[in-house]
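Each in structure tokens, the structures are laid out below.
Derivation of every value follows stated rules applied to the coordinates shown; laboratory data play no part. Keep in mind that what you see is a predicted model, and the values were worked out from it rather than measured. Cβ atoms are built from the backbone, for glycine too; each structure is taken alone.
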Structure I
Amino acid sequence: MENTSTNWFLACATTDVPENSGVCVQYGNEQIAIFNFARRNEWFATQNLCPHKQQMALSRGMLGSAGAASEPKVACPFHKKTFSLRTGECLSGDECAIKTYPIKVENEQVFIGV
């Protein structure tokens, strides 16, 4: 039986992430983008690597919403490819996707699940 438990690590304080913007944290060999989508009162975490041109850039992307379902998304600041912050699916029609991570905020601290 596979172990599917989530290990949570303290990534940063909530004050480290500007409203409606993102930051990048290092966890082992991975760069993880953390987004404070204040307009939606939601937090998200994804890989920082944009799969389109293999650049560490998503934490600097623009946040927005897509479609009638108001899907939260991030747009790569260089290539404008957009990705769902919930599922990681590319919303620009490409077959690439990004990894998403569970995130929780407790006592003004941001935790990422790996």
Structure II
Amino acid sequence: MKRIIKEILRRNSLGQDVAMATIVGARGSTPQKTGARMLVFEDGSGLGTVGGGCVEADVWKEAAYALRDGGNRLIAIDLVDDLKGEGDVCGGTVDVHIEVWPASKVVDR
């Protein structure tokens, strides 16, 4: 967590907003558990992981939207195969909170 906070503060000090995605709930089989975090930066890069694959792609997309509109959000990602209707892709569900850390809120110390 220390590395995540340091990077948020570093990016904010450079005038960049940062989106932090945190798994706040996990049910069934999931690639990551509650507490996993990932940062998404304005330049399209990131740090950390919330599970890879389709989970990460969905979170990345929502984090990019959050960076554009400045709004936090809570999303649920279902990891059930849409075609077969069963757990071919882990089988669980994750709830992810995406929080924007705007550079404008950084206070000089």
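Numbers for the structure displayed
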| quantity | calculated |
| --- | --- |
| Answer label among I, II for the case where FRET efficiency 1/(1 + (r/R0)^6) of positions 6 and 38 (r between Cβ atoms, R0 = 30 Å, to 0.05), calculated from the coordinates, equals 1.00 | II |
| Structure with the greatest value (metric relative contact order in percent (Cα under 8 Å, 6 or more apart), set I, II) | II |
| Computed 0 for helix-only ellipticity at 222 nm (-39500 (n - 2.57) for each DSSP H run of 4 or more, over all residues; to 500) - originating structure among I, II | I |
| Structure (I, II) behind the derived value 93 of volume of the Cα convex hull per residue in Å³ | II |
| Distance in nm of label points 7 Å out along Cα→Cβ at positions 14 and 94 - structure with the largest value, from I, II | I |
